[in-house]
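Asks: In C-alpha cells below, several structures.
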Structure P
C-alpha cells in the first residue's frame, strides 16, 4: 500500500479544484432536503426522527455515488495519465486505496453536511440520537460499498458513461437483493440456503439494521469484505489492462 496517502491528498484536493464537487454537494443536500421535508413529510409525521431521510438515502446514493466513482480510473485511462501515475513511487495497491479513500472522504463530507437535519429534529423533539448515529454509520458504510463497486467498474473502461451505467446496475442489484419480489422469484425453484444467501447481500437489509441503532460485527464484516473484494478486483483489472 506504499504511497496511498499522497494519492489520497491529491485526489481529495482534486475534487475541489473544479466546480463539480460543489455542484455535487449542493445537489446532494437539496435532494436530501426534498426527500426529508417534502416526500418524507417530516413535519406532518409528528415524530422527531430522521427516518424519512435515511429511507431515501440508499436511492439517493444509487444515482449520485456512481457519478463520483465513474471518474476514478476511467478518466485516467481515457487521458493516458494512468501510465504516468503508476510510474510514480506509489504501489498499484496504494493508488487503488488512495483514490478510494479520497472518494469515500468526499462522500462522507457530503453526508456530514446534512447535520442541520439532525439539529432540526433535536429542536423539534427528543429523538433517539443513538439510532441516528447508527444510521449515519450505516450510510457511510453503504457509500463505501457503492464506491468500491464503482472503482472496480471504472478501472475496466475508458468511458465514464459506461462506468456510471454499469455501476448503477450492479448497485441496484445489491439494493434489490432483499426485496420480496426478488426473493419470491427464487422461492419457486431455489433451495432455502440460496434464498438466504441472496437476501444477505441486500444493502437495504443491512442498512435497515444499522438504522435501528444496532451496529453489529456481522454488518461491519459484510461491508468491509465487500469493499475489500471490489478494491482487490480493481487492482487486478488495472494489472490486466497494463498489457493492453
Structure Q
C-alpha cells in the first residue's frame, strides 16, 4: 500500500474491491487531475507518492523529516537552514541537492504556492543545504513546506517559459502516463532513496460521479474507491 494512502482515507467513505483484474492497483477518487504542476494537482501527486516535500507531518500534525533530514533557525529567527538527505535522485536521474531544491521552492513561491504568502526574502542552495532568508520572523515556515504546493520537483520539469512540462519528483513511484483530467499511471522507482515500493504498478482515476465510482468498485475496475455517497456504500 502507498505510504501516504492512509491520509487519503480521510477524504471520505472508502471501499475496497476483492475483484482485482490485473497487477495494477486502481485507485478511484472524485478529484480530477488539473495539470502537471504541484500547484494544481500536487495533493494527488503526494497521495500517490510521486512527489515529496522537505518536511512531512504525522497524523497529529507533528513535523518530521522529509527530504530534509533536519533544520534549524538563527537566533534572530530570520535564517532557516535545511539539511538535505544524501543519495536522493529525481525520477529523471538528476541528483537532488541544495541548488535543485532552491529552484523548485522558488518556482513554487513565484507561481502561487503557499510560500508566496510568507515573508521570504530569498531561497538559495548549495551542496546539501537550502537556506531561506526572511524579511521578518515567521515561525510557521516549516509547516508551509509540508503542504503539497511546496513539493520538490526536478528543474527539468520546468520549461523555459516557467510552465511545468513533466511530473518528475523523488517519490517511490514515478509517472509512466499522464492523461488529465481522468487518469495517471505510476510504477515503482528503482532508485528511490527510502523503502522500496511494495506495489509495482498503480493507476489513479479522477471520476467525479459517485455512482460511476461505485460501479467501478462493483465491477472490479477499481481496487480502492474513495468518497462514495452513503447509498452507494450501503449497496
Structure R
C-alpha cells in the first residue's frame, strides 16, 4: 500500500488496551480497519477528528520522506535508532483535558520520556522532506510563540523538544457541556485496561494512505 506520509508513534501492543482504544476511536491502527466508534455522546461523534490517526502518541510527527530517501533506508535508520534507546517506564497514565480535547497523559513528568522523544526527532530529521509553504501555513505560525516558530522551521513541527507533551488523544475539541460526560465515558470504557506501570517499549512506524488514514507498519523494539 502506498503511503503519502510517515510518522513515529507510540501505539499499544496487542491486548486489552489496544482493543479498547480501537473500539473507542473507531479505527484499528494495527489492522487497518474501521470499527463502530464507542466514543459517541448523545449522538455526537467526539472521536471523528483523531480517528484517522488511530490511537497513538506522537513521537515524530507525520512527514514526507526527503528526496532521494526511500522507505527501506528510513526503516533501517529507525531500527538502528530504536536499538540504541532504552525503554521508558511511567508509573501511570491519567485522563486530562488538553486545550479542549480529552487525552491520556503521564501522571507525572518524565525526563526519560522527554529525552527519548527529542532524540527520535533529532536523529530521524535528515530523512524528512522540508515543509512546503502550504504545510507551514496550516500550522498557523502567526499563532505560535517565537520558540515554536523556530522549532517549526528546524524540525517541521512546533511541539517538539521542550514543547513536547506526550498524550494519547481520545477526542476532538469538546464543548463546555461535553467535557464531564466525555471524561466519565472514557474512564468507564478504559476501566481496568490502562497499563500500570505504563511502558514505552518500541517505536511504531506508521503511514498515511491516500484516504488520510494511518496504519501501523512496523514495530522497532527499544533494546539498549
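Here, each number is a calculation from the coordinates, and none is a lab measurement. The structure displayed is predicted, hence computed values, not measured ones. Cβ atoms are built from the backbone, for glycine too; each structure is taken alone.
Asks: So helix-only ellipticity at 222 nm (-39500 (n - 2.57) for each DSSP H run of 4 or more, over all residues; to 500), computed for just one structure, reads -25000; which one of P, Q, R is that? List each step's numbers first, then the result.
Replies: Numbers: P: -25000; Q: -5000; R: -9000.
Going label by label, the one that fits is P.
Asks: 1.4 is what came out when distance in nm of label points 7 Å out along Cα→Cβ at positions 27 and 107 was calculated for one structure; which of P, Q, R is it? Walk me through the intermediate numbers first.
Replies: Numbers: P: 1.4; Q: 2.1; R: 3.0.
Computed on structure P.
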